[in-house]
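A short reminder: the numbers here are calculations on the coordinates, not readings from a lab. As the structure is a computational prediction, the values presented were derived from the model and not from experiment. Cβ atoms are built from the backbone, for glycine too; each structure is taken alone.
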Structure 1
Amino acid sequence: MSKKEPLCENIAGEGCGLKKVINIVGGKWKIMILCVIDKEEIVRYGDLRRSVFGITNTMLANSLKELESDGLIHRQQYDEMPVRVEYSLTEKAKSLIPILLQLKKWGESNL
């Protein structure tokens, strides 16, 4: 009889990869933001605001700052008036998208 390998040696420990992922993409909005950017490839703030139903300007702005700080999105600001800012996924985030889509598929089948 084989014993299942634990998800993490210490699920609450700092070294747990699952905990790290939940810390950076957890919450109500970040996964939705990442999926919208993935679908569009390059997206502007207003387009994100319209695409993520129910998100407030404050929550969108905070989520974008955190996702950029965590290395999941790239923010490109152009020297124009009015200011134009575009968001795209980093390679790190692109590698996460298939996992998120599997979660979506699981949710559609099981919830």
Structure 2
Amino acid sequence: MSRYIFQQDGAPAHTAKRAQEWCNTNLVELWHKSQWPGNSPHLNPIENLWSIVKQEIELMDTPTNISMLEKHIKQAWSQISPETLENLVSGMPKRMKLCIKQKGGYIGK
């Protein structure tokens, strides 16, 4: 997995001492939250992907329990096309350039 860079935001699960120790020991390359612009979901393909999943789930019946929610998430996730994934990743260089131009500021969609 040396082709990948793992990034962390400020979520408590990510910043816990044990999680940080594991990441520092096991990941080839890691961007800590201090290296990543704040409030930058457009620079994070997984955030965009979760947004797509959420939109799909909102079109389904409202889940009434955890099992139904899990089923909806799996169904929405399975409908994501390889082209969508490719677009999220291939758009990164453009979004990164915009972020640099904005000096780390919000870049919009």
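Looking across 1, 2, the calculation of distance in nm of label points 7 Å out along Cα→Cβ at positions 33 and 57 that yields 1.6 traces back to 1. When relative contact order in percent (Cα under 8 Å, 6 or more apart) is computed across structures 1, 2, the figure 26 traces back to 2.
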